[in-house]
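Take a look at the structures below.
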Structure P
Amino acid sequence: MLLTSCNDFLDKLPDDRATLDNEEKISMLLTSAYGDRSNAFVHEYASDNVYYNGTTYSAQPNQEQVYKWIDVTSQGNDDPRGLWQGYYGAVGTANAALDALAEMGNPTSLNGQRAEALLCRAFAMFRLANVFCMAYDPSHPEYLGLPYTKTSGVAVGTRGTLNELYDNINADIEEALPLVSEAHLSVPKYHFNIRAAYAFAARFNLFYHKYDKAIEYATKAIGEDPTPMLRNWARFSPLGAVDLAHEFPKSGDPANLMIVAAYSIYGRSLYSSSYTRYAHNYSVISGYETLNAKTIWGSSGSSTALLLAAKQYGSTQQARFPRITEFFEYTDKVARTGYAHIVEVPFTSGETLLVRAEAYALKKDYKNAIKDMQYWLSTTCNTDSRYYPILTEESIVEFMNTLNYTPPILEGNLQRTTRKQLHPQGFTIDEDGSTQECIINLLLHMRRIETLHTGLRFNDIKRYGISYSHPHPDNPNPKEGDKEVFVPGDLRGAMQLPSDVIAAGLEANPR
């Protein structure tokens, strides 16, 4: 696979010996249509959730390359080459199932399998777009998309536009949603069950700037009042790091809408000393920008209502909230060799709730946006704490306007806050200090907490054109215009395609 071009594997039947001629075979095939890779590594280390701890500490080459927003030269599971192969492999599997269904005449009895295949193809392409493309911005028709292959064995040799890519994803989602069923699923949460399908549709439509649909689909996923489905963070309070990491992704938690596994060393990177040079550290990033930062629900220790703040583990340089850990599969226990895995929860009720809140805020429906934000606080924070806030438009604006914006180029860490200047890509919001800007900035901070270590923060950075800097050994004190500063609409937000894919003739991302 490493030696083949993109045209050779985009839509190959996963097993040429398989004859997909009945319901059982198609259902079994679809279990491998979810992609066995994770983009959490590349997105998290590219984001503002990590800090440069200095050359005293170690880093891995791909981690440093991602952090510097330069081309990644390694070809592991977490690298662009591995992501390309894994996600396009999922597309090929989905297409094989869809072709088989078409040959059978697309019987209505298999509508559930058809919906699952369409959603798997759309989800794989959405993840590819998040990694290798810019944020969706219809005002930039020149932004490159990706080949959207829809038939097994028929490769698409051009990238098309990002607008076309999003339109294709949307078409698959819209075709799938009326057909979604759980009747053929033995363990629904390992698949696109009904709630997960609508959660995916909600997030996609938020990114697609279709806010009414984002609200509609989020509500179908979690209900008008999502309280029974939200994660009960209080029950995690007695757990240590190991138990919490194993408990978090369990299918029995109603907050987990879908669960997927991936080949990845990302779980290890969050605690291994081999990755400490660039990390989410306790005193700076957590202290000023994430879990222990000053915000509307307090700051740290006994002065915060946030339940997650007490669940950080590791060192001063490498503080992690253990929602992702490594599960090692031994192929030879004596030699201690095998495969590293992580288990991810790509869709949760909490993140879907914040999708809906953001869509409301972008429509200036502040009453409903704040209602959803309060729902999120009700389970993420200790409601008995004197720091637990009751949100209103006035209280949000008043508090947010006490915070300075974190400058992209810092003179010192005391300049860091949870507030960033926003330069939305392809849409607009009101001016700095306005009700809308204050609510959205608080929402983005809530999303940053809800999705910490998942990589989703980098998507929000791209969507809102947030600028920040990444000092490193070659330039520990970046200045304006330096390549260590990420700027709104930064082309490096679209990671470079794998070198062999470019060599095979697919257009590279501009730099």
Structure Q
Amino acid sequence: MNVLLIYPGFPDTYWSFRYALSFQGKRAAQPPLGLMTVAALLPASWNKRLIDTNVERLRDRDLAWAGVAFIGGMHVQQPDLLSIVRRCRARGLRTVVGGPIASSVPAQELECDHVVIGEAEDIIADLVRDLEAGTALPVYESTERPDLDRTPPPDISLIRMRRYSTMTVQYSRGCPFSCEFCDIIEIYGRRPRTKPVDHVLAELDQLFGAGWRGPVFIVDDNFIGNKPRARALLDALVLWQQAHGRPFRFITEASINLSDDPDLLRQFQQAGFGSVFLGIETPDESSLAAANKLQNTRRDLLASIARIQHAGIEVMGGFILGFDTDRDDIFDRLVDFIQTSGIPVAMVGLLQALPGTQLFRRLSGEGRILSAGAGNNTGCHLNFRPRMNPERLVEGYRSVLRRIYSSDCYYQRVRHYLRTCRPRYRASFSLANVRALFLSVLRQGILHRSRVSYWKFIVTAAIRHPREFGAAMTMAVMGYHFQTMTDRLLAGKTASQA
């Protein structure tokens, strides 16, 4: 059996980092870990190819080679996924669609031959057997959530690592919290399941043996969902990094209660975690309570962020506008909060009611859902009727983006980050880094309208933060992406998502 694994394209968003990746000649931030893991679950006798359409074209000869196409992705990838499904079926190629999108979109809307709902470990054997026999069913659904000791290392032989800026590893699935707008707990459950520590280390060994050096994103939606197991893994990561010369800089996602545990923060720092993404959402406690984001309440959010940054870990923050309890002052409050916190990478989006979530069910019951949406919360479109005047909400959102990603405001946050976090990036004289430096000077220091702010920042960083200059340059390049995306969004040039 020849199986073609296809990863659909992402729309242009803040999350894509597209305009920053081009500085180093990279094509995408991360490889498709889900499809690489599915490939490892398939029979060794099957011939496999993986096409990530974010980094290469899907060619007719690839489709002609295949006996079946496995297409996986997230809700935000639906437009490109449907285009790929139609192209495959027009050629008579059988199509199997899975991944998170299959858990949130009705099977008939995916237009494919076979839909896989749930996690692959419990489904793949039956699907393989039926595909080989020519008796595959329209829908396969797993009602169980498998233990992750059954999950094999992803098949990294299917990708070209040099096309990506970051490699990926999964340690856990699920989150113990119950945020109303979150689909993670609906898909993966509220009981965090973790891989055995030796399995995670085997995946790191695989990356190291393949020659990877640099960022590794542990893609868990809450790395500390099970704190005792997270501590055990961190202890092992400290020893692994020491034994291998600290080749990786880890990135992950966690909940803000990470800040409450100095010992846990120390483990993070010693293991080589340079960044953590936190869902902060809003400075308004009534909105946090209404959204059941209780882990963010009854605390000083700014102090919590500062404790993590002082431990040498960059905080990346997710923020949401459009809660029912938002008042007209929320836009100014959010800008003030972001600037005071010194979070350079502040991802602000409009609230989206994703299918399958508690929020979608509530708003549907209230007759307020306009569409299923497309999972992209960084456009200027809503898929539900908000309490606030919609025009006021969208214009307020645009004003927040305009302010936080103006050059002066962005570089102010980066300077705060350099002072408090004291990051240590080991900049090398690689061709990619030389290229990035040259393009940064050209695009930002010469051609960009904000070149004066750029040079003030670069000179200040070189004088006051020479040991952190590598981090400063990285942040400058990321700023180019955020400013370009903001310009495009405010000009209405991003993809429409309604």
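Just so it is clear, none of the values below were taken in a lab; they were calculated from the coordinates. Note that the coordinates shown come from a computational prediction; the quantities given were computed from them, not determined experimentally. Cβ atoms are built from the backbone, for glycine too; each structure is taken alone.
I have 5.6 for distance in nm of label points 7 Å out along Cα→Cβ at positions 130 and 434, calculated from one of the structures P, Q. Which structure is it? Structure of origin is Q.
Between structures P, Q, the calculation of Rg/Rh (Cα atoms, Kirkwood Rh), for residues 178-249 alone yields its largest number for P.
Supply the structure label, taken from P, Q, corresponding to mean count of other Cβ atoms within 10 Å over residues 58-65 with the calculated value 13.2. This value belongs to structure Q.
Among candidates P, Q, the computation of relative contact order in percent (Cα under 8 Å, 6 or more apart) that gave 20 used structure P. Looking at mean count of other Cβ atoms within 10 Å over residues 210-217, point out which structure of P, Q has the largest value. Top value of mean count of other Cβ atoms within 10 Å over residues 210-217, among P, Q, belongs to structure P.
Taking FRET efficiency 1/(1 + (r/R0)^6) of positions 306 and 394 (r between Cβ atoms, R0 = 25 Å, to 0.05) as the criterion, the largest value within structures P, Q is that of P.
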